[in-house]
Every structure is written in structure tokens, then in C-alpha cells.
1. Computing distance in nm of label points 7 Å out along Cα→Cβ at positions 107 and 163 for each of P, Q, which one ends up highest?
2. Computing FRET efficiency 1/(1 + (r/R0)^6) of positions 19 and 187 (r between Cβ atoms, R0 = 25 Å, to 0.05) gives 0.10 for which of P, Q?
3. Please state which of the structures P, Q yields 56, 36, 34 when Cα extents along the principal axes in Å is computed from it.
4. When distance in nm of label points 7 Å out along Cα→Cβ at positions 51 and 203 is calculated for each of the structures P, Q, which structure yields the highest value?
Structure P
Amino acid sequence: MKPDTLIFDLDDTLYPPDLGVWEHIGDRIELYLHTVFDIPIEQVTTVRKTLFHEYGTTLRGLQILYNIDPHDYLKFVHDIPIQQYLQPAPQLRAALEAVPHRKVIFTNADFSHAQRVIRALGLDGLFDTIIDIIDVMPFCKPQPEAFGKAFEHLGITDPTLCALFDDSPRNIRTARALGIFTIHVGKISNYVRGDLNINSLEDILSVFTPDYSLRSGYTHE
């Protein structure tokens, strides 16, 4: 299958998950819970994980339960020195440039954070557009409704002509159920299986045949 559109997750997909970006954002989320809601420090991690697993993101849980301003929240939690964690990735840029398909970002972060990550990695100009969490509200990945709203923004009418690159097992499962060809990015385990799996996005060329069709993957269950 030769896809029309390649959809990329942002954090822990464009770059390796061990660089510390998400850990710092997680710390900012917990600081937000502590300062805004006066949740004791020893309880914020549990609260954050509960909201994440029940609602898809901490933000969505706080919106549903407390009607918080998403823009204020996103500005607060993404206020990190991104340049301390991410450096230009010329090999990744070359690999992405070699793939001729339309490329877009679909993230549960906001547009500003996505831009900062892309710039820090030296990937400017490679992605046609960014679909962020604001674009798909009141939903978020991994909800199928979030994918549906993303498709509307992208003008996609046939999800089976898309390929998703993502590190999240939850997002992979939803995408596969929608008929999207999935490529899991990161360490492979029994817990997650995309149609194809790569250790790093720098390996993206390995999922394509010489004419840039996708290689055969697992049969959808």
C-alpha cells in the first residue's frame, strides 16, 4: 500500500524517550496540580496518573472535572528549556526528506510546543501542518473521535491510506481499529505491536519498499 499521508506523533516519537523532555513536562504537570489545586506533593503523581488513564490526558480530565482554561494549562506545563534536551538531528532530517509522502504532526501537546520541538530538532519545513490538542477538543488521543477530528482538519476521507508513526500503545490500538497502517516507534515488547515496528524514527526508510509503498505488516485483528 502506498499511503497518501504519514501522521507523526510528537513527543517520544520524533526523538528518543530517554532525553528527559517528557519527564520535565510531567514535573510541570504535577507542579500545576500542586499550585492550582493545592494537591499535596505526595499525592500529585497518583492524581496525574489517574486522570491520564481515565480521560486520555491530564488536561482533558481537568477540563471535564474543573473546566480549566486549556491555554493556560498548556503554556504552564510546556514551559521547559527545550534546547537543553533536544539538538538538531541531521540523520533524521535526511531520512524524512527522502520519503516523498505528505507528512503531518498529530499531538496531544499544543501548537507552540510542537513548533519548538520541530525547530530544536532541525526539522523545520518538513511537515505540512500540525494538528494539536486544541484542534481536536473536547477529545484527545487515543480516542477515535480525536482521530476523526484530525481527519476532518486534514481532509482525509479514507484512513486506510494513512500511516501513523507513534510510540504509544494506546494510540496504536485505536489507529489500527480505524484501519490506519501503524508503525510503532520505540522499544518493542509484547505489550505493543504495530503493523510494523522500528526502534527509532531514523529507521523510517526501512518500512518502505523502493517505490515508497509500505512493506507488509501484521494482519489486523
Structure Q
Amino acid sequence: MITASGLDASVPGGTDDVVIGIDEAGRGSWLGPLVVAAFAVPAARLPEVTGTGARDSKQLSPAAREAVYGRLERLGTCRSVSLGPREIDRSVARGELNLLEARAFARLARDLSPRVAYLDACDTDAARFGRTVEALAGGRAEFIARHKADRDVPLVGAASVVAKVLRDRAIARLAARLGEPVGSGYPSDARTIEFVRRTVRPDRPLPTWLRSSWTTTKRVIGARPGPTLDGFVA
């Protein structure tokens, strides 16, 4: 049961049990990685998570997210998995993007060994996503998957902030590597579209920082040769 504070008031185990939230950032992005992140704290310190200002990262400015991230690092443990465009493209081709995410969620759960893991479900069936992650993680925790968990569960909101901060930093590194701004990396961003149109040459394969499986790729720049190994910064 999820209480008004966003966490089950009867979290199992003693005060030293680790509880985690897991979320992602960049699933719909056209450029750069999809970052899955976890935030872990001992159950006894759960009340302190809200005090960091952690919540759905989309509700925070970039500066606010960085400030919250710093507070989270001092309070608990931040972990992440970065999934690059080529790995995403391969999963999309197999119809397994949700499975790719589930595997990343499970990897973080195995690494952190929580008693309870709260997940922001990417599957339309939240319970199914939770069962998939639990099976992949080896059933070592109680997994609670919800839609909008980043909004409703402060611990998942914390993971949302971690994922978004690390994703934004990856995009900043990509821009520095390429020597010019790339925008947010999302296909709805006119700056990103203009950058890709200006940068991607018709006589060269698609760069590996671009997700070739996105319909935006074909719509904006048309069919091109396959990706090369240059240009991706995670």
C-alpha cells in the first residue's frame, strides 16, 4: 500500500534495510543515452528524502536538479546504467525496448541488494513490468512498480533526478565533443533538429550518438548508411 507520503508505512525489515527507487531519463530522446538510475537509503532515513527537494525531475529546473542531486549524494547512494543509441536501436528492432530497461533496472537492484525496490514502470502494465524486473533480478527484493512513481513516491523522484542530471551531463559532454550546442536531444526540440540537419552529412554513415531507429531520423534526414564508431559520448 502506498501512503500519502509516497512510501509504504510498513516497509518490511529492520531499520538497517536498504530501500531503493529506480527511474530513467532519455527514453524518448533522439540523441545520446538513456540513463537508468537508482537511489538507495536505509529505511530509517526515508523521511529525509523529501527534505532534499527530490521529486519528478520534470518539475525542477536544471539548477534545482543539480542542487537536489548534491543533497542526495550526501544522504544515500546513487547508481546508474547508461544505454547508448546503438544498444537502444538493436532493442527497438527486436521490439524489446521495455526489456532492455527492465534488465537495467534489475542490474541496479542486484548491485544495491535492497529489501524493497520502487520502480517507475515503463510498461503499460505496471505489475507486469515489476514481475519482469523481479525475475531478472533473481527475486532478491520486493518490487513495487507504478506508473507516475516519480511523481508519487519521493524515493523514485530522487532516482528521477539522478537519472536526469546524469543524462543532461552526457548531452553536455556530447556538445563539448562536437564543438557546438545540440539542444536537449529530443526530437521535439527545434535546436536539436537543426543541429542534426546541419551536422549529419548525406555521404557518411549515421553517427553513433544518433538513434537511427527513431522515425524522426528518416523524416528529417532520410535513409543513410549504418552507424560508425565515431561521435558517441556516454
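Please treat every number below as a calculation from the coordinates, not as lab data. All values derive from a computational prediction rather than experimental measurement. Cβ atoms are built from the backbone, for glycine too; each structure is taken alone.
1. On the way: P: 2.2; Q: 1.4.
Answer by largest value of distance in nm of label points 7 Å out along Cα→Cβ at positions 107 and 163: P.
2. Working: P: 0.95; Q: 0.10.
Attributed to the structure labelled Q.
3. On the way: P: 56, 36, 34; Q: 61, 36, 25.
It was calculated from structure P.
4. Details: P: 3.5; Q: 6.3.
Once distance in nm of label points 7 Å out along Cα→Cβ at positions 51 and 203 is worked out for each structure, Q has the highest.
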